[in-house]
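Each structure below appears as structure tokens.
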Structure 1
Amino acid sequence: MWRRYRRLPRNVFTIGLVSLLNDASSEIIYPLLPLFLTLVLGASPKVIGIIEGAAESISSLLKLFAGYFSDRRGRRKGFVVFGYAVANAVRPLLAFATSWYQVLAIRLTDRVGKGVRTAPRDALIADAVRPEERGIAFGFHRAMDHAGAMIGPLIGFLFIYFFAADRNRLTAHDYTKIFLLASVPALAAVLVAAIFLREREEKPQAHTLGISLRLSLTGFDSNFKKFLVVVALFTLSNSSDAFLIKRASDVGVSALSIPLLWAALHASKVLSSLVGGDLSDRLGRKTMIAAGWFLYAAVYTGFAFVSSAGEAWMLFLIYGIYFGLAEGTEKALVADLVRPEQRGTAFGLYNLAFSVTVLPASLLMGFIWDWRGATTAFILSGCLGASAALLLLTLVRTRTEQSATS
């Protein structure tokens, strides 16, 4: 397996490094943001749902347009560099936020950058490798992304441990310094993308492909369309991870331990992504995705009944395995189900499937939490996730399955 990783192209390694640096920046902030919102700014779970749901929705919507235009232009690097630059320019402004409205505005702008870069970046990865290497390429990328997300919280933990006056209850001034610290790896991410990322040598142009590229599902395989519907259903169960952090805090995980918990989650994601990407090339994409979604459903059901910090730690570690099994494999399956000249648009549509339900998912979690409590909210999410996994197994047919029956 490790020999296959060493043969990956330069662009895959470059994009992996950029993602590592970018996530090191964002994940210094993200695990502490729910605590900042609730303890410093006085926000409720409902407000957290609004902020995170709206942020991810605008991100997913923009991924559609960015992917489409990168197909039209036949060039992707500019979208990737611009997206990282926008996000990393505004993220440190959280240091000066004094209301949740300001946090919402900053998070929305941050996610605009993510929306612009993600689909073209994923298309660059798919363009760079052969079909039989897609699982391992996307698995490597997700592993690097999660490695950065593991490093970031550790930086935050060290800062809290050595510089915070009260390690278990941070002041507004502590949050300001931590959020500013996040600008350092953010700048490095933009520079690496601008200097080392390369367009592929042969760039497809819309007028030379003999097809009319349209911002619609016209021309896409029916299995790809079914997959998008199932992804949208699964996303309805997949609310912001900020709720998991709040749940952990409620059952006794201290402010000092939250960054360590978040780092441990991403360590689990790193290891499982490296293994999961390779297994998806060998065992099949659909099997791996369904296994990941069933595991997700089990973890969320566990969060419904968690009662101690130790149980929260165990659930977070298992939760990381879901990402390794499903996250990169979903993107590899998208590339499998469409033609090469459709990939940018296809990744945009895939992310649009998230945007359709990502805001309702976080709003639903927040409102049910406020109305009926955390237990009911997490049980509902688990049931929706398991239902999506069953529909994936019964409705979507991969190209291998279609070839076997033709």
Structure 2
Amino acid sequence: MTTTTLSPDVLGTAAGIADPYPAYLALRDSSPVRYLRVAAGAATGLSAPLHGYALLRHADVLTALRDPATFSSQSYRMFKGIPQMALLHDDPPHHTKMRRLANKAFTAPRVAALAPWVTDLARGLVEAMGRGEAEIMDRFAVALPVRVIGTMLGVPPEDHAALKDWSDALVSYNGMPAVERGPKIQQLMAYVDRLVAARRADATNDMIAAFLDAEVDGERLDDEQIRRLVVVLLVAGNETTTNLIGNMLALLADRPELWARAREDRSLVEPIVNEALRFESPVQRFPRLTTREVEIGGVTIEAGVIVDVFYGAALRDPAVFADPDTFRLDPKQGESVAFGVGIHHCLGAPLARLEATIALNAMLDGVPTLRRGAAPAERQGIAQVSLGYRTLPLVLGD
């Protein structure tokens, strides 16, 4: 194994969350590496520090993702105040049943049918920004996914901002004080309960109503299961897509020649989305909990330990991807894990791809040139699972 002077603990810091790639480069050959995942104290609500192992090599990541019996999804049990979310925190056989029921409601035709409406929404947001410098996160990368998932769930527009605030609290367990985070999560749960109760009383044509109607082998979802599914869709439906759009536009702002090419040749849109998912994956990691002692990458990890599966590191592994630290539109790149692999492949991946594709086309249609703004962009450094911008000033020019 390679010796490095960079401490693995950087992976759990704000700096390591905001820009994890130097750590990946330094630590990948030593994977798995043990690191301080969450510090103890009032801010996190933990009485003792929580350590975990980081899987940084593509092969190790695939091993963990393809062995849910050993690498359980029930990692939420190790974190104070983390609610159990459907699918993300479920193992077979319960996961299998939940996935089949969710698939009945979250169908490909339902997602595809959204395209005309999402296109109009994206074009309207681009038009509203006009020309000149714009804060692209709030005005576009956040606004589009929140409105889409909010509308899909039947949430009134006036509540969309609250949904975003609650969603941010849910994923910020290492950066938001527990006393602030806890009440926001409770507000989210209570709000979703009210939505579900309202649909039972007066059915509509939104996603929650579809969950109520979903049936497999005579089984239906109960209110608690629906609540957990709605929370997953809320978080994944805006957090992941927001960061995908933001990361993608920042990458293109630094590549004006590629922006010009894509405006003329829209066959480049899909490869750009795919490469943005690889190069700066919006989901960088996700925790698993070992159910038994296991050896991986030459390291023995005991049972009951948090193991973080680092998608972002795997997607820059030179053993799988040629010239991995260069943004390149190469269809011959290796297997992507950006949306997970196997039974936990992201339910909302088709929606995220649809929104990212529409968002990029709308920007290409309405914005002749794109470049960085005068103020520096700021990465977020509190949500460990995510890579994205807190602010991203871009100049939309002629």
Structure 3
Amino acid sequence: MGQKQDNLIVVLDIGSAWTRVLAADVNESVLRYRGHGVAPSAGMRKGLIAELGPAAKAVRAANEQAERVARANIDECVVGIGGPHIRGVNTNGGFQLSRGMREITGEDVRAAIGRARAIELPADREILHLLPRQFILDEQSGIFDPVGMVGARLEVELHIATCGGSALQSAVTCANRAGLEVSEAVLESIASAECTLSADERELGVCVIDIGAHSSDLAVFFEGAVAYTASVPIGGAHFTNDLAIGLQLPMAQAEELKRQYGNAQVTAVPQLAEVEITTPQGAPAMLSMRTMAEILEPRARELMHYVKESLRYGGVVDALGAGCVLTGGGAMLPGMLDVTESQLRVPARIGLPVRLSHMPQDLNHPAWAVGIGMVLYAHRTCITREAEDNNSSLRDRLRAMFAASF
């Protein structure tokens, strides 16, 4: 096993079906894949950690795989947070500059954000992200970075992404039990957007739908910023459960049939198409593929109905000029794009993550959008913090120089 490396970025995605660990590093300013590990999730129920022991064991197994491939010791990670407990709220705040017209500083920006975030949240909520939608300087709106501009009053429109406090603590405790220290938590739908959306889509308006096993997380971008985050309690496992009940088959067999022959649109399946299966009694039988589609399509329509209602509740259902982007393992069910387009009346596409240098081909899949997106998010956050630290150091040196001069 290799030694710990300071430039290693490691992310942990504890999903309902699979637990994934992905490691990357920065090589000559380029993000480079180092290793990954995957293990079946355990101790999960309805998208949340219900038993810490089995869940931590799955994290440890995935991490050990990643360590072997990366040839490095991994003891710190960024963890992804998603599930039905995700909530977002939009707020605003600002203040009058004390000395009238003057140059806006980073401290002023932080003060405005502090005013905007000063809202009362339920005791069980934890803030994941403070995401400025726009700044307003002396009634001039549409500003993304006011630092260096001159004005008398600074305001900010802010999106606050929150999660359940117990869900966040369970994820952190699970990682800790597996020997990993958590440095940061990232909303999984924001991570998916990081590696699948273009700048034009973010500007025109787009909804990322990350379809997990037990829930689907949403993030809407409009005019370049996050406008809405939420989650709906339907995911890929519900499709499998419907097949298992409708066909009276074991869950594992229903999952395999869904992956190989499933379709969310009945009319896309030939009427006479059949597949040979083995019944629970061990006898061979022929199964109509249309029968499977007739079970899967209502669930797909229900999912997109819930998505549409959530978007309507958030006031963003008409803000999707660039349509929808589907990520997560559930996005690969044939027919999902057609159902999405017919239900939401906007174009839809599958969100494949951007490729990291040296990344294996099997990671070029919507199921890895969260992991790869978290790597990009963590890298960008690190660069931003370094730039802020460098600017602070420069200001301190200049102040010291001026003080010495006088």
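What follows is calculated from the coordinates using simple rules that are stated; it is not laboratory data. Just so you know, these numbers come straight off a predicted model, no measurement behind them. Cβ atoms are built from the backbone, for glycine too; each structure is taken alone.
Just a few scattered comments:
- Look at FRET efficiency 1/(1 + (r/R0)^6) of positions 105 and 385 (r between Cβ atoms, R0 = 30 Å, to 0.05) for each of 1, 2, 3: the largest one is in 3.
- For 3, 11, 15, 17, 16, 15, 11, 7, 3, 1, 0 (P(r) over Cα pairs in 5 Å bins from 0, in percent, for residues 145-224 alone, calculated) the corresponding structure among 1, 2, 3: 3
- Structures 1, 2, 3 were compared on relative contact order in percent (Cα under 8 Å, 6 or more apart), and the highest value belongs to 1.
- Highest-scoring label, criterion being distance in nm of label points 7 Å out along Cα→Cβ at positions 9 and 177, among 1, 2, 3: 1
- Of the structures 1, 2, 3, the one that 2.7 was derived from, the read-out being distance in nm of label points 7 Å out along Cα→Cβ at positions 25 and 57: 1
- At a computed 9.9 (mean projected area of the Cα convex hull in nm², for residues 233-360 alone), which of 1, 2, 3: 3
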